[in-house]
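Where a number appears in this text, it was derived from the coordinates with a stated rule and is not lab data. Since the model is a prediction, treat every value here as computed from it, not as a measurement. Cβ atoms are built from the backbone, for glycine too; each structure is taken alone.
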Structure 1
């Protein structure tokens, strides 16, 4: 079942600017944007988990310790 939505003129212009090719449907464009958003979330989760592991393994240094090491404070 298809439906319609109302968007502001500003949003319509932003969506038009995101189109890869002129005849791309707004549905395809919205699906692409949603997919990008979901991928980013998964990538972010992986990056957070990697960072947590590095912290637990002591592979990181605080900003304060780096400043002391290079003689800034």
Structure 2
């Protein structure tokens, strides 16, 4: 199973966006964002919001991970 917080962190690194910058973009304080990034799972509406903010398809990532699990 994909740890969604780790996946978001990976995208932040790829896009060279700090957690503090992302928190500002998401209009939450940095402490809250660090808590979000520790989560293994997340509400789909919240993930959709972050997908739009970061211009990244997290749902495709999750779908790909499920497909790989099913193949193995």
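Summary table
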item	result
Source structure (of 1, 2) for distance in nm of label points 7 Å out along Cα→Cβ at positions 14 and 62, computed value 4.0	1
Structure responsible for 1.00, with FRET efficiency 1/(1 + (r/R0)^6) of positions 22 and 54 (r between Cβ atoms, R0 = 30 Å, to 0.05) calculated and labels 1, 2 on offer	2
Structures 1, 2, by distance in nm of label points 7 Å out along Cα→Cβ at positions 6 and 30: label with the highest value	2
Given 193 for volume of the Cα convex hull per residue in Å³, calculated: source structure among 1, 2	1
